Structure formats: C-alpha cells, structure tokens
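Presented below are the structures under discussion, each in the form of structure tokens.
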Structure I
Amino acid sequence: MDRKIIEVEEEELKTQAPDFWQNPKEAESFLKIIREKKKWIESYNAVAAERDDLEVIYEFYLNQEAEETDLDLQYQKVINLTEDLEMLNMLQSESDRLGAILQINPGAGGTESQDWAQMLMRMYMRYGERQNFKVSIVDQQDGDVAGIKSVSIEFEGENAYGFLKAENGVHRLVRLSPFDSANRRHTSFASVYVYPVVDDNIVIDINPAHISWDTFRSSGPGGQHVNKTESAVRLKHEPSGIVIECQETRSQFQNRDKALRMLKSQLYELELRRKMADQQAIEDSKLKIEWGSQIRSYVMHPYKLVKDLRTSFETSNVQAVMDGDIHDFIKSFLMFSSKTKPQGL
C-alpha cells in the first residue's frame, strides 16, 4: 500500500506536464489507472480506520464502558469492508473491469416463464441502480400476454462484468401461479447470459463480408414514431452464427453501431470462454462453470427461500432479492470460486 501511495503521487506529477494532453486517449487511460489505484488506497484506509475504531470499542467494552451490541456491530462492519476489499482483489482479469450486457430468455412454459423473465429483468435493473451503474435496455421483445420473450440490458460502470458474470446460468422459480385459475404451484425457468462490452483498448477484427443486415420496425413503447420507420436492425454473423437485434434508439445508424459493438463483445466473450475451457479443470469442487447450468433457485411457496446451488448461500428475504439485493450472492460466488481455482489460474 505504501508503494501504491508513492506511485500515485509520482503519476499525478506527470499529469501536470504541459504536454500531458497532447494525446487525449493516452492521457485518459493514464488517469484511469490513477483512479483505480486511488480506489484501492481509499478502500484500504477505510478498513484500517474502522479496525482502529473496533480496537477502541473493544477496550471500552473491557472496561464496561461500551455495550456488547456496539462491539458486535463494529466487528461486522470491519468484516464487511474487508470482504469487499477481498472481492475487489478477485476482479483482476482484463475483462472484469468492463461494462456488461445481460440477456434474459424464458424457458419452456409460455406466459409463466415469460413473466419470470420480466421479474428477473426488474431484479437486475434494480441491482444496477444500487451499484450506480448506468442501465439501459438495448433490445426487448414483449410477451403475447404478459412478461417478455427476451431482453438485452447494458450495464455501464466499473467492474460491471466482473460482478454480473456470476449470474450466468439458469434461474428457477417456484410459486403459486397468478395465471392459473386453480392457484396451483408452478416451476418456471429462465436463462441469463452475460458478456463483457469491449472498449477501445480491445481490438476485434471483423470481416464486413461475414455480416448481413436486416431492418425492421421498432416495437414497444415509443409514441407516434414506433412502427413508422424501420430504425431497428438485425445483424447476422455467419462464421459464429450470432444474431443480434437492436432497437435502442430511433436512429438506424446508432442501432447499427450498437449492434456491431455487441457482436464484438460476444466474439470477445467466446474467446474468453475458449481460454477457460483450455485451462486446467477444477477438481474436488461442486462448482460448475458450465454455461447454461442451473445456478439459483427462488422459492416463493410453500416457504420463502432463495438459494445459490453453487455456493449454498441462501436467504429467506425473497422480496429483497427481487428488489435487486443480490450483491451478497455475487460476493459469495466470487469468494467461493477463488478458493476452488487451481494453482496458477
């Protein structure tokens, strides 16, 4: 930490040079590095300060000048801050710092599964707001009766992909169906797929001959403009078979640009996945890194429970989870996966 403090001081001196902004792109990248180091320093100092306070309260407690509840609260505060710092230390790969696009698709079951997919969409958008991410819907296909047939949500913010990658997989819901006149219990599934959004520092070469474009009219809310112009676009990439639809804006040009960015991001994620498959398999662990495997169960009847099937972390506060309070699930996954990584990864 002392070394980081010295580095920040030396690097901030360089930003005062008269020619620092001659290359704005390099300057911005340099400032970003400084901000990341400062965040480490601030987080470390916060833990150290709270730990010092814990020692003071402990001395007061020994002298019967402080309550045990005060000691317990301060102790838990230090633990939480330390775990947050540890979690930050786990997000060290190049892709973790990037933004993310999260796609949700309902499983079989029609309206029931489509409604579940929309509930997950709300949960993740609330989570993004809690994390101060910029959240925007890139593409949404509404269900015929209720819910959604698919949705793509973009999250812009520091370590968005590093956190949200924990959500890859199938999510299962058990509840009394509001669409069943007999009020029977139903099980619904929805798949979540997350991939990083590449930035200008990552170069992805795509042959334009491998791409075909279609245009169509936008759907969903939007006033008089909707269904009058073909501003929505559909991109097909022949080598990978990837198909991307985008109707985020009223501009076909902007939608084409966003669709191309999404294609580059998915190709980048496929390469990350290929490298992961080439690495040493994780043994003696129940953790599965299989894309599409069931990862979490949300039970609303006959009891209330949300349980991560990879880490066994669980909570009975289902409503809080559906309101976006999922950071503890993400934290437990990152902590658990770091303990099960083979040496050298």
Structure II
Amino acid sequence: MITRKGKYTIQFSDEVKITGYGAVVSKKEFEGPLGKEFDKVLHDPKAGQPTWEQAESMFQQEALSVALSKARCKAEEIDYIFAGDLLNQCISSSFGLKAFSIPYLGQYGACSTMAQNLIMGAITLESGAARRCAAVTSSHFCSAERQYRFPLEYGGQRPPSAQWTVTGSGCCILSKEATHNHPAISAVTVGRITDLGVTDANNMGAAMAPAAASTLADFFKDTGTTPEDYDKIFTGDLGQIGSSILCELLAKEGFKLNHKHRDCGLLIYDRSTQDVHAGGSGCGCAASVLCGHILPRIMKRELKNILFVATGALMSPTSCQQGLSIPCIAHLVHISIP
C-alpha cells in the first residue's frame, strides 16, 4: 500500500524489490575506478553499429539482457518497461528495446531518468497493475555531443566546468514477488523543477545542484530524518562543482552531508588521470553506477540504507540556442535491505 509522508514523499508498506540489475559500459568507463564492477564492457564505442545512436541502443539491449538473467526471468514475464535516454524522442530506447516486445512507457527526465523510471515502476507495482517491471536508461558520449554541442570532428575546447557524458547503460528488474534478500525501494520523493537562472550548458553541476538540494531537503523534512540516518547518499552526476554547491545549500537548510555524500559522476572516472574535467554525466552515469557499484554493495550488506538522488537538466538544443536558462529536476529513491 502507498502512503504519503509529508508533502512530497510516498512510502511503500509492501516494499518493491530489485531482483535483477545490469550495468554495461564502454572502454573509458572500464578504465575508471569502478571498471571491474560493471557486468559487461563493450570496448568498441560503436558496438559494431554504423552510428553512435544505434550503438547506444545496443548498450540498453545488453543491460536489459543482463538484468533479466540475474532476475531469472524472461522478457515476456515483464509487464511494463520504463525507459528513456538523452536523445530527441528517446530513440535509443525505442529502437533498442523494440525487439523485446515488452509493453513500453517512454520516460524523459534527462540525467534523472533512472530515478524516474524506478519511481514509475515502483508505483505501478504497488498499485497492483503489474507483477514485474523493468527500468532502463542509457547515454553515449558521442551521440550526446552531436546533439547538444558539436560533432566530434569539430574539436571544440571544453571548459573546466564541463562534464564527460558516460557511455553506458543500467537496468533494474522490479518485483513484489521476491524475498527479503533483495534490495527494496522503501520510499520515493518526486522532485520539483528548479531554475536559478544558470544558462551555461557547460556547467551542468551548478545548474542541477539546487534541484538536488531541494529534493533532499523535502525528503528529510517529510520523514523527520537527517543525513546521519543513512549509510550513504548518492547523487546522480553533479560532478565536482555541483557536489560542492549541494553541500553548501543543504548546510544552509541545517543538513550536513559531510562524509555521507558520494556523486556517481565523481565515482565513475579518475579525474587525475582521465580527461573528464569536472566529472561524469549523462543518463548512463547514475544508472551504471547504481547497477554496477551501489546495488552489489547493498547485496553484500556493505550498505544497508541509502538514498539515490539522480539529477537532470531539462534543456534541449532549441532552448540552449535561444539562450534560455536551464530548468533542473532531481528525484530521490530510498533503497534499503533488512
């Protein structure tokens, strides 16, 4: 049963379990600190495909296949799949998943899409409309650069505040027909659109940090908890700049993250040896770190009670070209295990 807790948070009395998960990345991500933790590595960024966009579809296919295998279920046993990516009309998802013939609900939350997918899947399961759902998303450095910035051949210079779009995908299988040995989605907080007037598309961390701070503050106030009540608090891809701003903003609200905070954009790459500037970003960043690094640690009981907060910049190439500011969103998923 779903119950509201405070103004923005909902809790699940019958916890939705994550029974399978898969993380697939490319060469650059494999060479980072978490390289050995991912399920599969496609060393060819094009994955044998003629275009970057088709390659990104392959990453989603592989992540879904790995997650299904771990959950010990078949595609036909999934009632709904919630999927999305960064590309116009979410073509990586629609083209990549069509062969599975699963009822499909496309989602767009920019880099927050994985958290949005988990929220939609959990609510659908808790309502009784489904027995099993899948949540998957992806991003690709080359397809994102072509859409949002410049073709790779242009060779444009990236400022220090820029982040590197992760080439990878993550997928979770959600079910209520599972044991207590699986990680559970205990509560979620849907974020509110936040826009403080940032217009620099090369400084996503500064644009998204206020949204993350807003959602975390809402959750803490709704539940009467503090950062100290959780083993770790993972944000999606704020990078170095955004992470610093987040801590400052929450401190003003009376919540000190301190050693509890980790950012997926800082975990996936080694900024001292890999040329990623302020860190990683993209739908595949939070998704692959969640499925390759966070959930396995929960299964091993190294972590038992975490918050996963994926952040997204809700801009488009059109809005950027028109000089508009960048509205942002952050969605929170509370994951725990007995």
Exercise. Given that Cα Rg over 2.2 N^0.38 Å, derived from a single structure, equals 1.15, which label among I, II identifies that structure?
Worked result: I
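Taking mean count of other Cβ atoms within 10 Å over residues 80-87 for each of I, II, which is largest?
Details: I: 15.5; II: 26.2.
The maximum falls on structure II.
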Problem set entry | Per relative contact order in percent (Cα under 8 Å, 6 or more apart), the highest-valued of structures I, II | II
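Of the structures labelled I, II, one was used to calculate helix-only ellipticity at 222 nm (-39500 (n - 2.57) for each DSSP H run of 4 or more, over all residues; to 500), giving -14500. Name it. Each step should come with its number before you reach the end.
Numbers: I: -14500; II: -9500.
Clearly, the read-out refers to I.
When you work out mean count of other Cβ atoms within 10 Å over residues 168-175 for each of the structures I, II, which one comes out largest? Before the final figure, lay out each step's value.
Working: I: 19.8; II: 32.2.
Structure II comes out on top.
Of the structures I, II, report the one carrying the highest value of distance in nm of label points 7 Å out along Cα→Cβ at positions 176 and 232. Before the final figure, lay out each step's value.
Numbers: I: 3.6; II: 3.0.
Greatest value across I, II: structure I.
Can you say which of I, II returns 69 when percent of Cα pairs over 13 Å apart, for residues 264-303 alone is computed? Mind showing how you got there, number by number?
Working: I: 69; II: 54.
Going label by label, the one that fits is I.
Bear in mind these aren't lab numbers, they're just calculated from the coordinates by the rules spelled out. All figures in this text were calculated on a predicted structure; none of them were measured in a lab. Cβ atoms are built from the backbone, for glycine too; each structure is taken alone.
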